[in-house]
Structure I
Amino acid sequence: MTNRSTNGRIDSASKVILASPQTIYQAFLNPESLVLWLPPKGMLGHIDMFEPRKGGNYSMTLTYELDHSTPGKTSENTDVSQGMFLELVPDKKIVLSVKFDSNHPAFSGEMIQTWYLEAVSEGTKVTIVCENVPEGVRKADHDEGLISTLENLATFTE
């Protein structure tokens, strides 16, 4: 049985990026690229395991670069997440299961993160939808992080 967060909170963000859906999809599936743009501003990333295929697992560590107002989910300055690729639709959609390594119950459960890539005349509208966001993730912080990640992706691919 899957341990899912019961609060059912959904957070989302979107941005039109001046790059093709193919370019964005490839930036997501390449771990060397992903680790450069995925971490929000103020964090560095490290890929511990990465199997970009349906049913493939991944593990990632995000480390806060400077002093921050809230502690990390795993340790004072880190967020470690484990997950699985649930669905990969080339150039259109990526669905991930995300679980944080944390002893704090407010960060437990499985968050489902879906990335939608929609071709538009200016490039690609990228929308991130996070379902079952753990209650310990402050909405304002999460919204800021999602927007920062989309801005990083735009800078990386444009």
Structure II
Amino acid sequence: MADLRLTDKADLGLMYDIESPRYDSAVTDLVTRERAVAHYAGCPSVGYEIDGVPAGGAIFDGRELHLAVLPRFHGRWAWLLAPTLDWLFALCDPVQVRIERDNARCIRFMDGGGWQRIGEDPQYITYLLSSTAAHVFRRRRGGGRASGQSH
């Protein structure tokens, strides 16, 4: 099994690099890597490492959770979700997360995990994450394990 680990801070530049290809140049010309890093620099975050390689992370901006994982680690990072939720709920409980409508895999995951949909618009589906629902999620998913966690 891979060595999965939360780190004390997310690599904000890496998170921008993961997310920016999803947006057209009109957005990335306005929201540059430097601006995004500066904007999120004061926000609580955790990074993800898989076998010692930075793989993405999670940022809480005071209102919503933002999560990004390098595509080559999709399907491998899921054991980090439980400690990420523990970290998140220590900051805020409940919290919202918006999933883009074209992210069918994540939407199936959220719906299958029993997370509550609280809003929908043409671009996003918004879910409410809470520690109460997380217990149901963990029972459905069989818990989780990650080694070398810093949190």
- Query: helix-only ellipticity at 222 nm (-39500 (n - 2.57) for each DSSP H run of 4 or more, over all residues; to 500) computed as -7000: which structure among I, II?
  - Reply: I
- Which of the displayed structures (I, II) returns the greatest value of relative contact order in percent (Cα under 8 Å, 6 or more apart) on calculation? I
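Every number in this text was worked out from the coordinates using simple rules, so none of it is lab data. This structure is a prediction, so every number in the text was calculated from the model and none was measured.
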